[in-house]
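Below are structures written as structure tokens.
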Structure I
Amino acid sequence: MYLVKTPQFIQNLFPNYIWRIPTQEKVIYLTFDDGPIPEVTPWVLKQLQAYDAKATFFCVGENIRKNRGAFDAVVEAGHAVGNHTFNHINGWTTDNLPYFLNVRKCAHQVHSDLFRPPYGRLMPQQSQFLQRHYRIVMWDVLSGDFDPKISKEQCRQNVFNNARKGSIVVFHDSLKSKDKLRYVLPAVLENFAKQGFRFEPIERVKVKKERLFSVV
């Protein structure tokens, strides 16, 4: 089970996480998790380019290592990148030290101070430790493109009905989400562009090598 729109009370429970970007401007922050992969990521870049849109890609370190060309294309196109662990691991089912080491392993690939935990799941000690090194980015709109139980039309409406000024919207540049994404992303870009919205990346801040944290 998941919530398409993150309730305000949940956002208030975790005020140190970034759920949306407060603004009075017509800006939406599109994010893409789990890539990069050659079957999806280059297509996403083309769709974004058509609308002069910039986004933020939360990358799995293992996928960066396998698909360096796709990752470099994301960066060269001016998009922001973030850490999504090396193996897409679940913080609720992973001990702290292995989790930190997995994040650190991805950090050597992505070099960003943005972090999004896979599934949005962190244990309290994990959260406290990682906040010393990263801005933890969550979301206020979940498209549901990963969910085989919903239609592509419902996925589209999840975004149409819930995105607003400053929203952080989650998509996935993954094989599981590919079919829905090919339908929904062009529709979202067109719909909100017609309303005068622009699409920007969450601010990218390079992390110097010496700031990669030590856990041992």
Structure II
Amino acid sequence: MSDALIETKNLSKSFNEGELLVEVLKGIDLIIKSNQSIAIIGTSGSGKSTLLHLLGGLDMPDKGEVFINNKNMGKLNDKQRGELRNQYLGFVYQFHHLLDEFTALENIAMPLLIRRDNKEESLDKASNLLNKVGLSKRAQHKPGELSGGERQRAAIARALVTEPTCILADEPTGNLDEKTAEQVFELILELNQSLGTSLIMVTHNMSLSRRADRVLKLKEGFLEEQ
């Protein structure tokens, strides 16, 4: 049994572009352990988001395997993969994807409510995380009443509410101005360390990426340690 939180073996993925078959990933081997922060960099179209989707079981590889907590994602059905994601992973995207009709507190509690956890306990957990991300005074505000940085902080809290062992973040500061991006990134790293949650982040921001424990560059289908 491996002590890896996430492990990939010979991970490959191709896409059709017209009559052309484009190999995006060409046999990725990667081991991610607990409490690590990893930044994945690369040019646009190099396959960074594709890799993140495969790591999270949101898409399946053409060849190779992804293991989460020693469970082979390729041998699970859709329902089992969803349960594994809900148990071990949290997702943060470039766009916050908050639900407009719900308050910040309700949005953060949503993953727990969807899996039918106790409502009062779910809202308590959400409230604690709101405090951690500095939004306790905005609990009853809806997304339209929050700034871009506040919405992204709420999205980070929502990703953490299930107490995942790993956060997968796809350009989490991409829609923010430089100062707000810096603040949000600091928050992600702080929570990564204080909560013992691993972080895998795709980013174009080189200065932010260098503050992760490891920086990996995706180039021509392969990962290179930087």
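Of note:
- In this comparison of I, II, the computed figure 11.3 for mean projected area of the Cα convex hull in nm² is attributed to I.
- Comparison of I, II - label where distance in nm of label points 7 Å out along Cα→Cβ at positions 134 and 166 is highest: II
- Top of I, II by distance in nm of label points 7 Å out along Cα→Cβ at positions 62 and 110, largest first: II
- Ranked by distance in nm of label points 7 Å out along Cα→Cβ at positions 142 and 174, structures I, II are led by II, which has the greatest value.
Readers should treat all values here as calculations from the given coordinates under stated rules, not as data from a laboratory. All figures in this text were calculated on a predicted structure; none of them were measured in a lab. Cβ atoms are built from the backbone, for glycine too; each structure is taken alone.
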